[in-house]
Every structure is written in C-alpha cells, then in structure tokens.
Structure P
C-alpha cells in the first residue's frame, strides 16, 4: 500500500493531539535521514486529523486508521503498513528528542535491530515524572540490567527503533498499551540480536492527556520482565521465541 524509498518510517500514535504541527515542524528541521510519518489514529473524529496541513511539510504524512483498539492497536496498525528499512515509534507529545532520530538511524546502520533511547544513561534525563511511575520504571529497568543479560538501562520506554526485518520476523503477543516495546526488546535479547542505546530526555506531557495506564498494564509488563530474567537464569533457547508463520 505505502510503497516508499524512504529509509525511516516514523509511527506516531495519536489521540486529539492538536499540537501535532509543532512536532512535524521539528521533525522537518531536525531529521536529515529520508523519512515519512505514519499517523495512527482511532477514529475520524480525532482532532489531530484537522490540526495540520500536510502540504505544508516536505515529507509524506500517511493517516493510518487503527484496525484494532487503543494505543497498542494503533501501533500494530502502523507496523503492518511499514515499508522502510527502519521503524521508529515516536510519542506525539515529545518535542525534545527529534534531534536524536538521525543518531538512532545511524545505530541501525551499524547493525543493530533495536535502538533504545535511554533516560537512564549519561546524557539522558527523566523529569517531572509522577513518583510511583518513576519508581516502577526505574526499578524494572535497573533490575533487568543488573540481573539479566539485557544490556540497556531503559526497558519500558515505548519510544524505540526496530529494524523492519525484525518486525516482519517476530510475533507480537502483547495486547495492551505500550507493552509491545518491552516484549520486542526481551525477545531480541533472547534471539541474540544487536541492541544499541542512545541518551534521551523525557518530561511529563504539558498538552493533552497521557494514555499511559501503569496500573492497568503492570501485569502485562511483568510478563515480559520475567521473560527477560528467564532468558538469562533459565538459559532459555532462541528457539522458544514465537516467530511469524511458524
């Protein structure tokens, strides 16, 4: 459907993101790699769709209707339409990390199938986060780093790059929220794929309402947290990873 010679697909799940034009302006200014945007929305009443003029930008913007439900379904719908060699899932409310997308793509070109923007390495930061969310996110990330073979310090962030080759190979079993991100990370680790990390910033969103539901999704995150531990402690084989068409 979306044939393209672009090197990078940027999936942006949206829900009434009336400031999306600001993000598009930053992408155009800060990203030199050839890219296109896949704007994934739930229904035609979403205010995002009327808050910008796609002719104002020098990159392609495709509107992808959610085939399923919720943010998880929107991202899966985007994955199904990707054609470029690398795919980034990018938050609609993130106006501070557009400058690292070229670096993430460079890490992909160096042979990494997953590139993790990390809030918890030198050069990264996490600001104004609600206390309980901050504690849970840091606890999960640091314990997996120190207690498993996962080599990155930020395991829960939904902002991430994946190679299209990897996305076409792996079966995504998650069904809620942004848990796909930790699932794809721990499965890549079990498969022995190359994973890179770059510093990033995170701030609590100033516009709109977050769709992150930590209490609703905590058990889904726990499933993949334990999966990451099992890879190391139980020496789980790469053959145990569920792939497509098997």
Structure Q
C-alpha cells in the first residue's frame, strides 16, 4: 500500500456518500467502476473533463453548471471518484491518479480536444491529467492546491501513518509534485481563486500560475471564498471560462 493511500488519510481527506442521477456514464476500473456523467453536445467541440472537490460529487454539477458549459461551446465529462455518488470502490489519494487515464480513454476524445478542469482537491487530478497528456488543449484550476503536503498535514501527523515527515514528503514529491507536473504542460492554462479563500490561500494560485508555461492567466476574485467562489462571481467566472474555450477553439 502506498503511504498516501493509508486508510486513515483517506478517511480524513474524502467524504464519499452515495447518490443517484439519470444517465450516468460508467467508467470501468479493476474491481470498481466510476459513475461519471458525460454531456456531449457535438464531437467537434472541446471536451472539459472536470474533477470536483473532496466534499462534492458529480450530482452537485448537474443542471445549471452543465448547461452553462454547453452554452459556452464545450462538451462536459464530470469525473467521479471511487466511492462517491454512483461509483464503487474506496477513495484513495494516490491510487485515484490512475483513474484519470481511465476516464480519458473512456471518453474517446483525442487529447488535443481535452480541457482538464480541477476544483480544490480535484486540481491534483486535473494537473496530473495535463502532465499525462501534455498535448491536451487546456487546463483550468479553480481554488487549487500548489502544496498538497500542507493540506495533508492539516489532517494527519506523519506518525499516525507510521511514517516520518521525510517519508511523507518523499511520497508527496513522488506522486503529487504540482510544480513539476504543471511545468511540463504546454497547453493554455487558467487559474482562478478567491482572494478570501478560507481553506486554501490564494498564494497557491499564484504559485501554480508562476510554474505554468505561457499562455496562462491568473484570475483572483475579490468576492467569495473557497466554497462560494462560483456563486459569488457567477457571471465573471463563466465569462472567463468562455473566453478560455474560445481561445482554444480559435487556435490554428
């Protein structure tokens, strides 16, 4: 078992609960399946693959969010985590990195038409996707993490995992090196954050933006916090996402 998949860490990092919704898009794994949702508008449009936060699930993005993204000219694949919603299995921080490729393969979308989108914890999986598929079109990070170790240490002490701080640092460096991963990506990048984020400081957004290659944009909202960034800035939020999509579509 990988250190980052320790049951204690998983129990304190993830909040899975079952729910059901119409027309799930199931992605098969080894002994589990992911209950995702895939709203396909047209094959020629870019497809956003969205990874939500640890206290959310796919069902939170059905309806309005789906329709807003479709109206901006993109398909939307809402990726689900193990154990959440209509998925089976148990969530695990490092093991679920492997699920990114499962979702991409199941989508059938060539990487040059994929936009990875990660919110909060989901930024770990979106950035991982961008590193796995450096030829993908874009990467959007909302309220994302630059320093996963900082957030892990909020939840557990290394000794509780049977490890030293150095061992935990090494595990994070190996699996969750956000700086290395985002620096390897060559597509367009948009980083969004609330300046008053009460869980993940805006300095995380500044670091992610600094590490990314051009073309890139940093948008720090004056209103809202970690969990209200979208409703507090709805029109500006979707305007930024729409501009991002249009720039990708217009690329030669």
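Here, each number is a calculation from the coordinates, and none is a lab measurement. Owing to the predicted nature of the structure, the values given are computational and were not obtained by experimental measurement. Cβ atoms are built from the backbone, for glycine too; each structure is taken alone.
Here FRET efficiency 1/(1 + (r/R0)^6) of positions 76 and 124 (r between Cβ atoms, R0 = 25 Å, to 0.05) was calculated and came to 0.80; which of the structures P, Q was it taken from? The read-out was computed on structure Q. One of P, Q was used to compute distance in nm of label points 7 Å out along Cα→Cβ at positions 164 and 236, and the answer was 2.9. Which one was it? Of the options listed, only P reproduces it.
Across the set P, Q, relative contact order in percent (Cα under 8 Å, 6 or more apart) reaches its highest value in structure P.
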